[in-house]
Structure 1
């Protein structure tokens, strides 16, 4: 059952938090590109992102009093195994994204994140036996046509877009199956990823190739990768529990739209075929948003004598 709309000032605060998390996600490419210009490699950015996200996630766990739940999860081999899988999936997503935005493929990342809610709808039907109505099927079909046209426009399968969509979609499925709160799961995932991340950073410094603590600008942005990773997730989790599903459905397209315009402004190729592919994707998004609104609008009461 979707969350009821929060009253008054709390609803406005929830909307602000929701918009804020997606705006942060929309600006993240600029952070990674800044680090890339400082000579920081994709792997070093990822490693530092996992390291510095851990203390931020720990702060959230302590603030919400979930320390005991973290210990319970760590002692449960089955839940720990599922979170190790979700950590691997989100690491693939992060690495693909970092590499793409620093390789002039921001438009492909935009396409990937437009596909995620539509892919989630399809996964809900295939994995959780959720019913897809005619509106949902239309949205998925339009998105599929958009991906096909994008493949023709690029002359290849848009692997960046599909990897981002399927890795995050898989992450969402795993997290739905694991009995752990958002803050607890995030901390355990960060701790799992921080171990190889820290080992890699130490190896880089031993080889004289590390940037942390050497270049002040790079060091500042590498530390900032932690809060930039964890804070939007916290804002999203808080807002999603207080906003109607239809509102969340609209908000989740803010960051890929920002990514689309960022890619265009940075001079990425926008051919007619590629533009047409986004027209179909936006069509699917519009149909998806309409379906979300229709499912959550109030049902009119029929007067009875």
Structure 2
């Protein structure tokens, strides 16, 4: 039986671990399949407070993990395969192991949807990005492409015009799904161009270890063409890792967990932090902040029971 079990080991989960460990609650962190979260896919992080020269994403996660361990956090490899939140203590299954928890903090994050190309996976963090706010700064004076046609792609493209010389939006249809106000902004921006009815068939050039362009395929004629660029931003949305809790916790139509009064979910004693409940900001620092909120909420909940 554990006082606190935390699912996820990104910024939100590790901050929650640090706070609950310092409160002497001996948290257990289940690290999950994508251990360390989305920061492990990022190279340089320049917008996390306290690092004037920036910090590598994996290094930041490593430092947070060591800090949480210092105060008595335990870590467990593996993925939660089943969860029963219908009664307390909550029960979780990790592989063949069964755990019981008085409180649960869900910080399992969201996975950026990718195109599913091998070249894209190889160049992730080396010219291919899923976050303009994280990486846009590295493309000052360069030419980039954004893939997608919804609000995510529109917001990424507009943000990138601050740094890039040109931003080309590649969309598989001939009109955008983005909201009208965003579409108007895109059309008015002279740095933005559109490549309609096209899909990215390949990102060049994994052998060089950097992006030199994309191979495009016209969705109607199937003709292929090359487009030179220095960066590729995938803007086709995120999927919160919440399938496990469908039917057990309140979530919105996209699957993000709904929280109220801090980090509380629809089940007392269960809290959510980070990208699993945040479809708006999705930053390392906001994830850390909500991890702190979840930890304090869990601590007060346990205190009220004693």
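General remarks:
- Which of 1, 2 yields 41 [relative contact order in percent (Cα under 8 Å, 6 or more apart), calculated]: 1
- Among 1, 2, structure where volume of the Cα convex hull per residue in Å³ as derived comes to 143: 2
- Computed -7500 for helix-only ellipticity at 222 nm (-39500 (n - 2.57) for each DSSP H run of 4 or more, over all residues; to 500) - originating structure among 1, 2: 2
- Read-out Rg and Dmax of the Cα atoms in Å, for residues 118-157 alone, computed value 12.1, 35, structure in 1, 2: 1
Just so you know, all these numbers are worked out from the coordinates, no wet-lab data involved. What you see is a predicted model; the values in this text were computed from it and never measured.
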